[in-house]
Structure I
Amino acid sequence: MSKICQISGKRSNNGYQISHSHIRTKKIQNVNLQKKKIWSFKMNSWIKIKLSTKSLKSVYKNI
């Protein structure tokens, strides 16, 4: 299961975790994905999709 938003295409980001002594270690910042059932007016049925919370907010805003 890939951690990619099916609407916006967002995926994980590479970054550093910096300690107090400024030692940098690699870290992955994952997307906040949620599994949701959304009604599709086009197919007239429910669809299960994985989407980020930001795209979920925009979906509910544009309904």
Structure II
Amino acid sequence: MAMKGKGRKARDEEEAGKTLKCVKDWTNWSLKKARVITHYGLIPLIIYIGMNSEPKPTISQLLSPF
């Protein structure tokens, strides 16, 4: 008598493949979001830290290269 459908091993491998794809998708999504946050947040963070340091510089002193 022949069994119909997939075997247990094939189902387990298929499920593992779906899980791996989900993890890869989530990782790619997270890295893209982190890249955008870093891109737009790095300079404001540096300015914020600089404004809260001693002695307190003016914004023009922080932004000028000299």
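Brief remarks on what is shown
- Label whose coordinates, when helix-only ellipticity at 222 nm (-39500 (n - 2.57) for each DSSP H run of 4 or more, over all residues; to 500) is calculated, return -4000 (choices I, II): I
- Given 0.85 for FRET efficiency 1/(1 + (r/R0)^6) of positions 9 and 41 (r between Cβ atoms, R0 = 30 Å, to 0.05), calculated: source structure among I, II: I
- Which entry (I, II) yields the derived value 2.1 for distance in nm of label points 7 Å out along Cα→Cβ at positions 17 and 33: I
- Comparing percent of Cα pairs over 15 Å apart across structures I, II, the highest figure is found for II.
Throughout, read-outs are computed from the coordinates displayed, never taken from laboratory work. Predicted, not measured: the structure shown is a model, and the values here were computed from it. Cβ atoms are built from the backbone, for glycine too; each structure is taken alone.
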